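Okay, got some structures for you below.
Please treat every number below as a calculation from the coordinates, not as lab data. Computed from a predicted model, the values in this text were never measured in an experiment.
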Structure P
Amino acid sequence: MSLGGVFSWYSIIHSAPKDLPRIFAEFFRVLAPGGHAMLSFQVGDGHRHLSRAYGYDVSLEAQLFTPRIVTEHLAGAGFNMVARMTRPARTHETTPQAVLLARRPGTGA
């Protein structure tokens, strides 16, 4: 079975940078030719610790990535970039945000 799309909404922020090649290779593997992967993430370098989120006390590490690094890893897995969007942080956010749309080459999906 192959998928037409993968939707990774703020999911890679919970992964170490060294794991991105493996994660994106898996996205590529499960997608049908012509399938798309859409990712969003907080923009930056390094990581940050959250002690309060969504009105609750938490202990959470969030990894920040630059769009360039994520794009390079997607290309390394075989994806072609379709669209990129970055925007400044809004009032309740502390970092800029990015959304990338990549496509597995081939026909279909």
Structure Q
Amino acid sequence: MNTLRNNVKLIGRLGQDPEIRNLENDNKVATFSLATGDSYTDKEGNKKDSTEWHNIVAWGNLASVCEKYLKKGKEIAIDGRIAYRHWEDKNGTKHITTEIVANEILMLGDKTPEK
């Protein structure tokens, strides 16, 4: 019997420096956006580029690595899973957010210049 797995692999660039939150029990969470690109040819034969933005979440030791090494513009590869977070705002409006929960992050390309 085949087991279906929730697995996502992305290569892209950080849209911002990771936001780091320190939680109870010395646990950390890092959140940031990742831009991925694609190109296609439209009906008229013109090349078009598109960008998709992904919300990334990293926990624990991986969040600490993000805090130390990741900066806006850095190219990375992520292996993770899709997660849907349901929440309600202060006005009672229900929301759903799609996130990629990172299991592994690989830093690619040249070192990002210091700001």
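A few points about this structure:
- Answer label among P, Q for the case where log10 I(q)/I(0) by the Debye sum over Cα atoms at q = 0.13, 0.18, 0.21, 0.24 Å⁻¹, calculated from the coordinates, equals -0.62, -0.99, -1.17, -1.33: Q
- Among P, Q, structure where relative contact order in percent (Cα under 8 Å, 6 or more apart) as derived comes to 33: P
- Identity of the structure behind -5500 (criterion: helix-only ellipticity at 222 nm (-39500 (n - 2.57) for each DSSP H run of 4 or more, over all residues; to 500), calculated), options P, Q: P
- Label whose coordinates, when log10 I(q)/I(0) by the Debye sum over Cα atoms at q = 0.31 Å⁻¹, for residues 49-88 alone is calculated, return -1.28 (choices P, Q): Q
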